[in-house]
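Colleague: Quick heads-up: structures coming right below.
Nothing in this text is a laboratory measurement; each read-out follows from the coordinates by a stated rule. Fair warning: this is a prediction, and the values are worked out from it, not measured in the lab.
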Structure P
Amino acid sequence: MIRPPFTERLLSREVFRLLRGIIYEYCGIYFEEDSSFLIQRRLLPRVEALALSDFGDYYRYLRSCNPETRRAELEEIVERVTTNETYFFRESYQLDAFRLEILPELHAARRRGPRLTVWSAGCASGEEAYTIAIQMMETGLFLDWDLRVFGSDISRRVLATARKALYGRGSFRATDERLQRRYFREVEGKHQVRDDVRALVSFGQINLIDEPMMALVGDVDVIFCRNVLIYFDQASRKRVIDILYRKLARGGYLLLGHSESLLNLTTAFELVHLKNDMVYRKPL
């Protein structure tokens, strides 16, 4: 097949909006008009791999293929258009609030007995989920408790990395050397999370706006959902927050990214002023 000239394969404004609508419908991620070039650059290889003439054909392909093929292609799109940059012990002030204030409070309250579950929603390649587990172990409070950390992401690719628990130097830019020596072991020039930490953590693919899929997540005591809402529009944010609220146990905490808030989204949570951070709590 002879490909048309590059100029004929550019993503038009009309087709960009159509593709944006499909992505939004699938996962709630919303792209502004100025994201057209990014979408074009990252999805052009898919147009070529499927031997399609242009982005218009790609849109028609997505609309006409069978549901299984469409879902697989949408997963591929999400892999290409989302950014999964993260590292261990990111936003240390918030982790201090979690370790020094939230965890001792939950330990003393024992609202669900000697059991504690934390969900890292949008965990990317897993550094946040393992960081949470390490923070829980560092307190020394939960030696006889049933501790569980669940990490979820919409991307299968990053979850495969998370399960391997093997990381390069860039993931440790904010990690104290003592913690790195204690909770990681060197493997072929990289560092792997130790087995006792990995035993606390599990991972699963979750689309945050897919309510049947979200039903698989049980009640949790703390949710980290940091720098995830920034990818959604207002309607999708409200939808996600409502679901997270239902998943939190009473008295449970929601921790967002430093640039995110629940302003104009919901009044269901209490805003709690801790020494190290401000967080949200589901009322008792």
Structure Q
Amino acid sequence: MLEVVFSDSIKGSMKAAKNYDGKNMLSGTVGYIGKKPKKAELRRLYEGKAIGGSSSDVVNIGFNLDIGDISGEIDGKERKDIFRKLWRRYSFDNSEMEIFFKSQKQDIIKLKDEANSGKTIRIWKSNVPYSICGFYYVSYLLKDIDCDIRVVELPEYEIISEKETVFYSSWGEVPAGKLHEFIPLEKKLSISDKKIISAQWKALIQENSPLRTNLNGRLISVPENFYDPIIIDNIPENKFIMARFIGKLLGEYRLGVADSWYALRIEKMIEDNLLFIVEDKDKSHPYSKVLKKKK
């Protein structure tokens, strides 16, 4: 069974889940920030069991395909330009970029090789745009390969007890030891469904819009200012720190929009004189600017 995920962090969690051993983790050296949790709390934190199989049977198709040009090669110049645009605030250099894309390409090759060899492909999909786009892309990539594809879709919420309900937006919010609990949700992707999804991705390639998003359960092309109303509606009247503002948007809306995309659009608003910089407290931090709305 080859597990397919759509981000590096979820890939790490899935690798841990393949051979999860909470007892050994609990008995090992654990560091804490603040007060050490009680034993019962620690047991609850590390409880869980393994999915099974090898930790090497995990691939990440994490190209953030909800953003930018998708008309060319998945690791071509257009996609690299998008990542440079998104990552320019951080200290990533060209060599790190090449390592990232090389790793992604290796995972694509592994996915196709395993599908051709007859191994079952299991896709872990959520309803955030980058995950749906990844799912569509993988279906398109495997459209001519006769292979067994299973899909585990993340539910919107899980009822833990009468007093506790957990809401999810991405698989990254599920601890590694808990991933096995969602396997009963696995469904086989039919040949006809694969063809339909592949055709929809082909149409999105032809449209090649700046963004793609999930609107009422349907993946559609949208303009680059699609999320701007959310930003504008939440801009405080008084000055604010960019990092806290982006954190508020991520926490309250949980749309799966990358913080770097919000930052990109905020910078465009500064350029368009909708916002201005009051102070840049720490130039080494990408979101340290203090901003204020233009009157």
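Colleague: Given 54, 47, 21 as the derived value for Cα extents along the principal axes in Å, for residues 142-237 alone, which of the supplied structures P, Q does it correspond to? Working shown, then result.
Modeller: On the way: P: 43, 34, 21; Q: 54, 47, 21.
For Cα extents along the principal axes in Å, for residues 142-237 alone, the value 54, 47, 21 is produced by structure Q.
Colleague: Here's something else I'd like to know. Supply the structure label, taken from P, Q, corresponding to Rg/Rh (Cα atoms, Kirkwood Rh) with the calculated value 1.01.
Modeller: This figure was derived from P.
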